[in-house]
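**Q** Structures for review follow.
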Structure P
Amino acid sequence: MYLVKTPKFIQKLFPNFHWSIPTSEKSIYLTFDDGPIPEVTPWVLDQLSKYQAKATFFCVGDNVQKNSEVFQQVIDQGHQVGNHTFNHYNGWGTESINYFHNVRKCARMVQSDLFRPPYGRLTPKQAQFLQRHYKIIMWDVLSGDFDPSISNEQCLKNVLTKTQSGSIVVFHDSIKAFDKVQYVLPKFLEHFHKQGYRFEALSPSNLSRALSYGKSA
């Protein structure tokens, strides 16, 4: 069970997490989780380049270690990278000290203070500790590209109908999601490009603006 659109009341329960970027401009913040994967990530980069789109890739440290050339390709093409733990740990099922060590191990590899917990799952203790050291990036639109029970068309509908200015949108550059991503991503990019949207990476400036807005809202 997952929510395609994160409700505002959930976002307000965790005001120190980043869910979207308040903006008056037509900007969308694409993110990709679980890579880098040589069979998938370069294809994603090619699609993004067609629209001069920038994105943020939340990388699994073990995949960075195995596929360092693909990781470097992400950086060389001007995209942002973030931490998705070294072994894709589920915070709810991992003892906190082991989870923290796994996050730090990945942080040393990706050299980023952006962190997204796999499955979006953290215990209160983990969240309290990590938000002192990292910018915790969640989302307001979850594509569902990882879900084998939905069709490609439903996945496309998820993102086309729920994305708006300032949305942080989750896709996955993984083998599991590749079939849906191949179908959805080109159509998503074309649709919003024609409407005048830009695709931007997360940056210190737009994240600071989002956090300030969240605390004052």
Structure Q
Amino acid sequence: MGYSQAMSTGERRAAPATAKRAAAQAAVLRATEELLAEGAAFSDLAVERIAGRAGISRTAFYFHFADKRDLLRALTGEVNALVHEQAARWLEGDGDPQAQLRSALRGTRDLFREHAVLVRAIVEVAAYDDAIAQLWRETVGQLAAAAERRIELERQRGASTCADPHATAVALTWMTERTLYEQVGPQPAVDDDALVEALAAIWTRAIYG
């Protein structure tokens, strides 16, 4: 058997294993979100319970995740990717910036609402776990950095009157994260659509004057 043929065989063997592992990891993430939605606190969730809901053994769980912190880190990555996808409507858009901003905020609100139990678990664990806290700060920090770049572009084309893009981006991003976190809690402060309009107005005035 030649070397190239051996590589092809190896790749064929690795593909099913990789797909199987990805499916198992996805099942664990989905099971965790389901259990949280049913009222379980993340700190009280036993690995055995998560694994059982995912349809795998406790041993298999530790094959995919080092521990529950590693699991929460993966969940944070999932939320991070979804938030960036929604924020990109404004961060990377090239149409009407104010309409895109409102669309991005609405999409992010919907995402927080859809995955409220995950967002609450991440933020609550971050209150006492330094590693998760740092990971969440980095997540929000990436969004703030992207917002700063967009504000700079708006300044360069003469559309923004913002004097300090960095400070403004940090303040707006953390304000939005905290506001949406509170909104998807058990007692929302205001109507969802009214909140989006208020956030859009604040972002618009801070950036566009």
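What follows draws every value from the coordinates through simple rules; no lab data is involved. Treat the numbers as computed from the prediction; the structure is a model and nothing was measured. Cβ atoms are built from the backbone, for glycine too; each structure is taken alone.
**Q** Here relative contact order in percent (Cα under 8 Å, 6 or more apart) was calculated and came to 17; which of the structures P, Q was it taken from?
**A** Source structure: Q.
**Q** Using the calculated result -27000 for helix-only ellipticity at 222 nm (-39500 (n - 2.57) for each DSSP H run of 4 or more, over all residues; to 500), pick out the matching structure from P, Q.
**A** Q
**Q** Among the shown structures P, Q, from which was the value 71 of volume of the Cα convex hull per residue in Å³, for residues 68-115 alone calculated?
**A** P
**Q** Which of the displayed structures (P, Q) returns the greatest value of mean count of other Cβ atoms within 10 Å over residues 36-43 on calculation?
**A** Max of mean count of other Cβ atoms within 10 Å over residues 36-43: P.
**Q** Let me ask another. If log10 I(q)/I(0) by the Debye sum over Cα atoms at q = 0.12, 0.18 Å⁻¹ computes to -0.58, -1.42, which of P, Q did it come from?
**A** Among P, Q, the structure yielding -0.58, -1.42 for log10 I(q)/I(0) by the Debye sum over Cα atoms at q = 0.12, 0.18 Å⁻¹ is P.
**Q** Let me ask another. Here FRET efficiency 1/(1 + (r/R0)^6) of positions 60 and 84 (r between Cβ atoms, R0 = 25 Å, to 0.05) was calculated and came to 0.25; which of the structures P, Q was it taken from?
**A** Q
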